[in-house]
Structure 1
C-alpha cells in the first residue's frame, strides 16, 4: 500500500511562515501535509515532479463575490487559475441569504449593478433551494466545490429580512425588536459556521448603488446599529467584520475621515475581534489618501486595536462599456444617466442638457482615471473604428470637444457598444512598496472575484504580486510574499490549519515555475449561464494547484476534481 496519496518531489519549499526556503519533498495523506523531507524512498499513488519549481501554500483571498458563481463554477475562476485555494464569500454586505421566496427576484436585481453580476446568469444558475442562512450553507455544502469557501453573513439581506425593503431604504434607525432580529440571524448563521458579518456603508451617494440608483440598504446603516451587531461577535468571542465605510462628511467636522477612523476603532473594541478595513487603494494622482490611511492603521497597530487594512495590490485597470459601467455612481448625475434599460441610458447620455453635470466628473477627484487618459478599445460601427487605440484626450483635441463629450459622443453613436479601457492609477512601484511595507502590514487581495466580470479581472492578483513585487522589482522576498498571500490572510480570517506548509496542515499547495510565471492577456469568454459572457485573464506557469491534497489545476488546466470544502467555523 502506498504510504502517501501524493508526493511532490524535488521542489523548493517556501512554507508561508517567513522562514527561509529549503529543498524538500512534500508527502500528502488524507488531505493533510503528512511529511516534509527526503521522501525519495517512500511510495505514493501520485508523484508530482517539482524540480526547479516553487512549492508553496495555496493563496487565501478574503474579498470575493462568488456567492452566485459558485453554483455554476465550482472552481470560482479566475481565482483558482491563479493559485487561490481558499476564499471568503459574502463580502460588502451583499449576498443571497436570508431571502424570502417573494424577494428572490429583487435580490438578484440588486446584484446586477452593485457587483455587476449578470442577471441572466443568476436567473439560470441559482438553485434557490434555501430561505434562511443555514439553509443557504447547506445548499453550498451539497454543491461540488473546487476550492474552499468561508462564508460571511451579508448584512443587506439581513436588514431587509428584519425591517422590510422600504423601511430599510428609508434610512431610519431600526427598532429594538428589529435589531434583536438581526442579531438573532447573525447568531444563528454563526452557529452554523459563518465567520462573521460584512457591510458596505457608502451613504446616499454610494459608489456601488442598487440597480435603480438608490443606495444599498447597508449604505444607510447607522453607527449605533453597527456597534450593536459588533456585540454579537464580542459575546461569542469569535468571528470578524469586513466593512467599507465612507460617512456623510456634511454631518461631521472636516471630511468625515476622522469620524470613520474612530468608528472602526469603536467596532474593534466592542467586538474584541479583527475588523477588516476596505480598502487601501494607492492612487498615484492622490498619494495623500493612502498615506493617511497607512498612518492611521499603523496607529491602530501600535495601540493594539485590531483594525486590519486590506489593500488592492494589483494594477487597477478596467475595460468597460456604458452598458455596464457603474463605478462613477458616487456622482448623482452619472448615476441617474446609467440606470434603467439600455434605451433610456442612451437617451440620457446623449442629452445635451445633462452634459454640463456629467462633465464635472473631471472635478471630483474620486474617479478611477483622468478621462483624457481613457483609451477607446473597440467600436462596433465601422465609421467609428478610426478612434480605436486613441485616448479620449487625443480625440477631444482633434475634434475640439470637452473630453466627456468626446467620450460620450462616440459611445452614444455606437449604441453604447464601444469598449473603453482605463489605464491603471497605481503604477508607481515606489508608492506600492510604501504601502506593502507599512508597519500595519496590509492584507493582499480585494480581488472582487466573481463581481464586475465584464470589466475587471482582479482574481489575478496573486500571480501579479509574485511577478511584479518579487521577480521584477524586488519589493519583497519570496518568503515575505507567500506569508502575505497565504498565512497572514488565513490567520486574520480564522482559517484553521491553512496558509502554511507544515506537517499536519491542510494540503492546499501551489507548485509553479517562478521564472516563467505569466498573466495572459484579457479575453472574452462565453461560459456563464443564460448566454452571458465575461472578461478573464488566465495564468501560465502553474505546474499544479492542490486543494485538500487533490490537484484541481495541472499545467494551467482544470482537472475536474472537486475536493473543496465549506469551511464552517473556519475549519
Structure 2
C-alpha cells in the first residue's frame, strides 16, 4: 500500500492546486475567465500546459504498451513525426488562431468557423464532429487511471475503482478551477512526468542490472529480435503515421489553449522546446516497453508474451471470445507500472506512479474543452446566455463537465480496446480529417461553409464506417486477411491492429478525401461576403501592430 498512499497524497495535492485556482478565479467573474483564464497565461504555464494536454495516457501507457508488442519502431511512428509537425502547426496555425481570437473575441474554434464562413447550423455540425472525436481521448484517461492503480496497488484497487478515482479528481478541479485550475495543474503535472521518464529509466536499469544484457538477449532471440527493427511495420503504414500529428492542432482543446496565451511571442518558446519535451518523455517510455520483453523474472510479463506468441503462431481457428481473451492478456498498457512495482523501491514506485497519473490526468483539458464548446457553441449560440445570464452559462458548463466524465467512465469499463489503438484509429484519425477545415478557414479565401460541411460530414461518416466495419470483421488472430482486392491489388485488408486501405492506414484517405471535398465543394458554392474575407485576410503589418 506504500506506493498507493504516495499516489493518493499526490492526488490530494492536485486537488489543492485546482481549488486554490478556484479561489483566485472567484475574485473574477465571467465565462472568459472560467473557460480561458482571461487570456492571461504566462510563457512557462502556456508551454507546459499546452504540451501536457497533448501527452496523456496515450504517451506513457499507450506508447510503452505498443512498444512492448511492436518494438522500437513505436518511437519512429509517433514521436519523430510529432516533433516536426506539431511545432510547425503551432507556429503557422496556432499563432493565427490566437490573433483572430484576441481580435474578435472567439472562445472556441467553432465560433471562428461560424464567423469566417457566415454560417449557423453548419457550425453545429462541426461541433458534433469535434465532440464525438474527443470522447475517445477522454475514455483512455479513465482506462489509464484504472490500469495504473490496479498495477501499482498489486490488485488491491480494482480497475473500475482506479478509473473512478481519476475521473472524480479530474472532474473536481476542472469543475471548480476552470481553465486557470486546469493550466496550473497541467503545468505541475507536466513538470512531474517530464522528470518521470529519465528517473524511471535509471531506476529500472539499476533494478535489472543494466540494459546491455537485456538488449543483447532480445537481439539474439529468434522471436524477439524483430522488436529492435522496423520489419514489423510496412513502409506505407510508417508513412501513414505522419498524418496523425496533423490532428493535434485540430483538437479543440489545443485550439482553445492557443487562445489563452498572453502574448503571441510565447509561441516561439513553445515551438523551440516542444520537440525536446517529446524526446524527454517518449524515448524512455518506448525503450522501457521494448526492454520489458527481455526480462524473465516477471510472471505478468511472461503471461503477456505467451499470449502474444500463441496468437501469432496459432493455426487453428479461435472463437471471438477466445481471441478477446488472449488479446486482453497480451495488452501491455500496464507494462511500466509492472516494471516499477517489480524493480523500484516502494516509496519511489509511488512517486513514479504519480508521474504516470500526471500524464493520465492531462485529459482535464479535453473535458474542459468540451464544456467550453457546449456552453459557447450550443447554449450561448442558441440564446441560453441572453435568456439566463453568464452565471448560468458557467454553471451549465460545470454540469456538462460532470456528465461527460460519467459517460467516459461507463464506456471505459466496457471497452476491451488498447489505449494506443483506440486513440490512433478514432480520435487522431477523425481530427486529422478535420485538419483541412483549419487550413481552408485561415489560408484560403475561396473556402466556403458548404465545403466545410462536406469535409465534416465525410470525417464523421468515415469514422463511423470504420467502427462498424471493424465490428463486422473482427481482427485476425495473427496474419492479416484480405477483405477486397481488385486484379491482385489488395484494396482493404483487416490486420490484427486495425485496417489498411491500399496499404495505408485509414487516416491517409480520410484526410486526403476531406481536403478534396473542401476544395471541390468550395469551388462550386457561394463565397462569404467580401467584408468577411477582408477581415480574415489582413496584411502582416496590421497583425504585428495588434500583437
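The numbers here are math on the coordinates, done by the rules we state, and not lab data. Since the structure is predicted, the reported quantities are computational estimates derived from the model, not experimental observations. Cβ atoms are built from the backbone, for glycine too; each structure is taken alone.
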Comparing 1, 2 on mean count of other Cβ atoms within 10 Å over residues 74-81, the highest sits with 1
Winner on mean projected area of the Cα convex hull in nm², for residues 346-489 alone once structures 1, 2 are ranked, highest first:
2
A value of 9.5 was derived for mean projected area of the Cα convex hull in nm², for residues 42-153 alone; which structure in 1, 2 was it taken from?
2
Match the computed value 18.5 of mean projected area of the Cα convex hull in nm², for residues 162-481 alone to one of the structures 1, 2, and report its label.
1
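For the read-out distance in nm of label points 7 Å out along Cα→Cβ at positions 170 and 442, a value of 4.0 was computed from one structure; give its label from 1, 2.
Computing distance in nm of label points 7 Å out along Cα→Cβ at positions 170 and 442 on every structure in 1, 2 gives 4.0 only for 1.
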If relative contact order in percent (Cα under 8 Å, 6 or more apart) is calculated from each of 1, 2, which structure is the one that comes out at 28?
2
From 1, 2, which structure was helix-only ellipticity at 222 nm (-39500 (n - 2.57) for each DSSP H run of 4 or more, over all residues; to 500) = -22000 calculated on?
2
Using the calculated result 0.95 for FRET efficiency 1/(1 + (r/R0)^6) of positions 146 and 338 (r between Cβ atoms, R0 = 25 Å, to 0.05), pick out the matching structure from 1, 2.
2
